[in-house]
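Each in structure tokens, the structures are laid out below.
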Structure I
Amino acid sequence: MNNLTIRKKVYLLGFSILFLLTLIGGISIYSMNKISKELDDIAKENIPLSKAISKISGHQLQQTVVF
């Protein structure tokens, strides 16, 4: 490492940082896509369940008012 000129050391450091930045960016994009898919799955399951539960609650309230 001592044989390298300052210019080469700076380039090596710059490329190392650029590589790590690209790697972290790729991992972040992958993770965000994974989270997005999980949220879509949750939304497709939970929203219909919430609607059904709110209908059931409404019917229960109507029944308590009638009786």
Structure II
Amino acid sequence: MSTRIYTVTDSSVADCAPQLVEASTKSQAIAAVVRHRYAARVSSQHELVELLDKGVKVIDASAEASQE
């Protein structure tokens, strides 16, 4: 698969310096920038119930990917 150079910015920070990332996809470019800032793991049942009770919404990643 060929690669491109993507400019990745943090849309939540007004004066964020853009990052240049060589990647095959937009998702891969973003992942390269944020992998040191975020972590993901499968939620335990207890954690899932606790967070849902606090009003945290579940994000459907498959729906996000289809909008790209």
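Each reported figure results from applying straightforward, stated rules to the coordinates on display, with no laboratory input. These numbers were taken from a predicted model, which means no experiment stands behind them. Cβ atoms are built from the backbone, for glycine too; each structure is taken alone.
Which structure, out of I, II, was helix-only ellipticity at 222 nm (-39500 (n - 2.57) for each DSSP H run of 4 or more, over all residues; to 500) derived from, given a value of -9500?
Of the structures listed, the value fits II.
Shifting gears a bit: If we compute Cα Rg over 2.2 N^0.38 Å for structures I, II, which one ends up with the highest value? Don't skip to the end; give the middle numbers.
Values: I: 2.59; II: 1.42.
When Cα Rg over 2.2 N^0.38 Å is calculated for I, II, structure I comes out on top.
Which of the displayed structures (I, II) returns the greatest value of distance in nm of label points 7 Å out along Cα→Cβ at positions 13 and 29 on calculation? Mind showing how you got there, number by number?
Values: I: 2.8; II: 1.8.
Comparing I, II, the top value of distance in nm of label points 7 Å out along Cα→Cβ at positions 13 and 29 belongs to I.
I have 1.32 for Cα Rg over 2.2 N^0.38 Å, for residues 5-44 alone, calculated from one of the structures I, II. Which structure is it? Walk me through the numbers before you get to the answer.
On the way: I: 1.94; II: 1.32.
Structure of origin is II.
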